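These are the structures in question, set out in turn.
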Structure 1
Amino acid sequence: MPGWRTLKSEFPDYYLAAELYHHGVKLDRAYEWTWFQRQNDRLGVRDGLVSFAPNPPSIALSLLPFTRLQPLVAKRAWLALNLVFLALSLLILHRVTSLAWRRLMLLALLCTLPLRIDFMFGRHYVLILFLVCAAYATACASRDATSGAICAAAAALKLFPALVVILFVRRGNWRALGGFLVGAISLTALSVLLFGVEVHRVFLRDVLSQASRGDWLGPYALSQNSFITLWSHLFLIEPELNPLPLVDSPLLYSAMLAITITALVFVLLRTITIDKSIQATALHWAALVPLLLLLSTTTATDYSCLLIFTSIVAIDTLLTMGKGTKALTLLVLYVVACAPIPDKISHWFPLSRLVATTGIYGLLLHSIAAGRRKRPATRWFPVGVIFAAALTIFNFEAVRNRAESFSGRVSTPGNGYRYASPAAITEGIVFTEMKPDRYAVGILSHGAVGELPVSGDALSVAGSAASDVFYAEQAARTSTVIRFSSTEPGTSPETLFEGQEPALSPNGKWLAFIREEQGIGTVEVLSSGSHDNPQTVLSAAYYPLDITVTNEGDVIAASGRVSDPHMLLARRETGDVSELHGLSGAVRYPSISPDGKRLAFSRRTGGSWRLFVRTLATGEEQELTRAPCNAISPSWVNLQTLLYATDCGRGVGLSALARVTVPN
């Protein structure tokens, strides 16, 4: 089995977070792509890319017992444990249904593709399946508080199971709701106790606030089995990922998504009653799972592992009710949602899984309502209209101004997932590029894109339009600063010293960088042509995050808590450190202008990072981007033009490069 032999999967993402805790490294910056990759390279967890977003910090709790094992051994132990979880799930379902073992095994094995993907990548959906089965069994035994607490454990792994509260509230099951709240508070408290408050603040402010965008990965891929990706594919343009939508209309996207969510939720609310009979409880729980999948902002194929629960419980209940035709129809839909589909067929029917999952949901709701006296919708309809209207406004705010960077996009042909850390040099632009298996240094010169030789991951670059040399961070077991010459293309870089995130002054005379230990760095600076020892200008006590260096060798650094950073000015000659006053809010990614008079930076506004320029002498600020997405890592080309990285219209954090004109 490929998953048994290799770490090329998502398992190292969870393992690395737990391993960092084991090594005493704070997880405050775990949601930053390059920082997390640097820790992976330092610890040697795996060859290839890692990412912790958008998982909640509490997911690392599940891997803490495995960090005593080597990564591949830990993955094998995790896979073996998942086999146990799958077996226990079937054992629970055997006890709460009347289906024979042969039928249970057959239904489980029909979930071929989701199970194969989950075991190949070492994910958590088989564990979540087990928790759902356990929660249902305890609910059937009238242990409602325990059932709610188990659901909270599932939500601690992946957020979407938290939507089970819809069922608890609608059925008036306050004991289950109380159990869920107690479980959620307890697990959150444990996560905060172990991993610290700060990473949870970052999750709430930077990650959860953007989760509603629904574009973490594959934002336009119809195979994502999500209504968000469907409506994005049809109604939202993106120059590279979705250049030809059916209609480019953010308002239509917002309305269709709002109508879809309202219909899915309100039909369930209208259908479910407080009837606590065995059959009603079974169908309510069975319908809940496809609703969770349909409402989730990202729905990969292996999410459908949870449909094993729905298929077994629903088919057993429908057969008991004498509804054999519906049971057979549900079986067919379940097979379509979970079975491998040949490429030739999936090419023509890309929405087959989404249609099948929606069909399962609709069939179960119809079965719940069958035989009951229909109630007029007069009470529900106006509430639904108000909810849909409010949700449309909310959705539109999430995509408003999303196209503002499209006209300024820098064309970077290639197969990269993420382009970042842009810097102007005499020969063009250098940047980092996330390839399928590593980070590389890219160069755009005279209209052609090339790649520069780097051994290891290239996580940041620094350059100046006034200098014929530029620098990059080469990450491996130890991160080092390396130097390239733009006048000697194709030559191997020169390794300088240990450090990361270099910054070059606009005149090219001063080089600053961060030297990190245990996840916390110091800022050091030296003359770019000097071989002397660097001078420390900012100690680890200030928690520097991002830096820029002036023409005089002074350093401006974003420092402090990751959730609420501020700007400091460190004087090279005197060693004085002072705060840049007047910069309100959380600010990061400073970049000093060539004349030293203005500072470009990003400020968190409404949960996303927007680009600003500030005149240092007067404090006057200009907002350059207004879209509710991230615009970070600005770099001056000249006094009128900035380069920056933007994830507007792309997966969160999976940025492209863009230019913006700075008003005088």
Structure 2
Amino acid sequence: MATVLNEEHCQKNGEKLVCNALKALPDDWIVYAQPTLIHENEQRFPDFVILGKELGFAVLEVKDWVKIEKILPLKAYVWDSKLGSREEEPPHLQARKAAHVLVNKLQQDKDLINHTGKLPFPYRYIGVLPFQPLSTITQLSKVWGEGYILGESDLKNANELKVKLLKIPVPQKNFTNLTQNQFDAIRAAINPQLILREPISNFVKGILDELQEKVIYEPLILLQEQAAKQAQEVGLYVRLVRGVAGTGKTDVLILRAKWLAEEHPEKTILVTTYNKPLSQDRLQPSLAHLPNVHVKTFDALCAELYMQKYHWSSPQDPLGVIANLETEGEHTLRELIKKYGKKFISDEIVWMKESGRTTAEEYINLPREGRGSVSDKTLSKSQKHEIFSVYEAYEEYLKSTCIDWVNMRTKVWELLQQQKITPPVKYDAIFIDEAQHFAPRWIDILKAQLKENTSSAIFLCEDPTQSVFRYFSWKQKGLDVVGRTKWFRKPYRTTQQIFEAAYALIKNDELARSQHNDLNDTIEELDCSSMRQGVKPQVFFFPDKTTEILFITQTIQELLKKHPQKSIAVLHTEKDILNNQDLKKTGVVVDSALRQTGMEYNIVFIPDLERLFTRDVNIALEEEESKQRLAMYMLMTRARDMIYLCCRGKFPKLLAEMEPYVEKIIINAWNSANTPSNL
């Protein structure tokens, strides 16, 4: 069955008949319903463009003619019950004009044309008269040419229709079937939105594949029909898109939201994510022009709801609270925090709250689901008792200060349940980017924003390998995604050299790859055939911190001669790096590593590499190392072209799987006279 895009554009009876007939064409053919073809100052709006590797492309013009009074070589006289007799241009000639617009556009691509300056693959144009019998089509063919007109009988059999289309006369005598690159180039010429470009340089990264295109333009009416059959909740349709870093998930989410907003301006749409930089730098700029689309981070959405009932006071960061307790708490408490580590304790408390394990009995006796596949085996009951005592001190501390972010979200959910607050806007569709970070209660809050008694939709994008915050399954989140999941397999963002190095970290780490795996699937084999080539990630070794920072700042200054400031990032987790004034003075992005999911930069620096992997907790070694590999994989795949890894000691053992894919450089000394060109 062929893929038909924008079927909803077919409004006339003849267009609907033809559309249904075209669906029966081969699976690998694509049918575009009423696309807009543009080349320079020319615009054409054919009824259909069909694309297939053995077909090339064919442009169809459909006419609902019932009675033809007179046939001439360049015109026809048609009787209309409302308008009477009128003059019409033959439909195949209208289709030819549209085909020439597409041909002219494609001929601008030097990689597509052969040595004669012509396209090396066929193109066709044809008129379709779905209400005309074979006898009339035979008469028309004598005047307009054999094979340029299809009629009622040609639409009844799929095999015969395919043969008819392949027999349409073509302008070229010698041609070949389309290659995949040619196939993609035509798709991009028909719909330029499929071309992925770097946001700053406008450089073409690639073209979204057929699956991604199908997801973007999935007909809403079909989703509603499927929702009625499949959804646990009446009228709710769920689509989950999965893929590793850089496979175009956010691009597809943006295009899907734009398409839905433009095709259905009466619908209200929410686009949300956890990551503030992703929301500000990618989602909002792409969707701000659409009045029926609201872009908000999840916490901003919760804050608006919270302030309907309470005065706003910025919630506490759990890690900051634990740090205060380590400084101000009694001796036993300080020792426990030191024993397990601030980060581990903070993450554990957030998980306890988000999973509802906030009593001693629930936390100590139940498995730690949502903290990794084997997490329930990593803490003994005595250890859980100790951690719970820290949790009790944490909650007591909050009573005298403020709520934390988890409590704020929990309070919002309680208020919604009690109907003490009301969402200011109810949405027809909610799009969630980086959905792997969302906890079950977050999904509940978002579902409360959907309109009741309508066919609502939730569109989710996730990378299971980037679950650096939480590990809840979709079943735990209360969404049925079985049978509604699509995997994206082609990485676009980064070079093959960077991707291979990063992916080596998690390729054989079963725990890292198993997160969120409640679908009984695995990360699908990737298609790296069209990835850009570049240089290997470079690992620099320095004798001291001063030399390292001087090298980074000098290298950045040199790179800024060719690259904008926002295209370069220095990423880390430690405050002394993020607050380093020498780094900040460069004007490039200096930001927390944990805020980077969904972001991308041309060049990434990771200083103090070994400090990313300092373990201050003596439990759950396997789980912690898997999380650290995931975090490193996420960081490396932020880089499009180049990544600089900086060390002041040995290459971290944790990254051993990556070692064959990097270039090592030792810097014994560095001063202001050095530049990267000296390397």
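None of the figures in this text is laboratory data; all of them are computed from the coordinates on show. The shown structure was predicted, so the numbers you read here are calculated from the model rather than taken from an experiment. Cβ atoms are built from the backbone, for glycine too; each structure is taken alone.
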*Out of 1, 2, choose the structure whose coordinates give helix-only ellipticity at 222 nm (-39500 (n - 2.57) for each DSSP H run of 4 or more, over all residues; to 500) equal to -12500 when calculated.*
1
*asked:* I have 20.1, 61 for Rg and Dmax of the Cα atoms in Å, for residues 14-261 alone, calculated from one of the structures 1, 2. Which structure is it?
replied: 2
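Of the structures labelled 1, 2, one was used to calculate mean count of other Cβ atoms within 10 Å over residues 134-141, giving 14.9. Name it. It would help to have the intermediate numbers written out before the result.
On the way: 1: 20.9; 2: 14.9.
It was calculated from structure 2.
Suppose you compute Cα Rg over 2.2 N^0.38 Å for every structure in 1, 2: which one lands on 1.02?
Numbers: 1: 1.02; 2: 1.13.
Comparing all candidates, it corresponds to 1.
Can you say which of 1, 2 returns 42, 33, 20 when Cα extents along the principal axes in Å, for residues 302-421 alone is computed? The partial results should precede the final answer.
Working: 1: 62, 44, 25; 2: 42, 33, 20.
That value comes from structure 2.
When Cα Rg over 2.2 N^0.38 Å, for residues 86-125 alone is compared over structures 1, 2, which one is greatest?
Max of Cα Rg over 2.2 N^0.38 Å, for residues 86-125 alone: 2.
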*Using FRET efficiency 1/(1 + (r/R0)^6) of positions 286 and 494 (r between Cβ atoms, R0 = 30 Å, to 0.05), single out the structure from 1, 2 with the greatest value.*
2
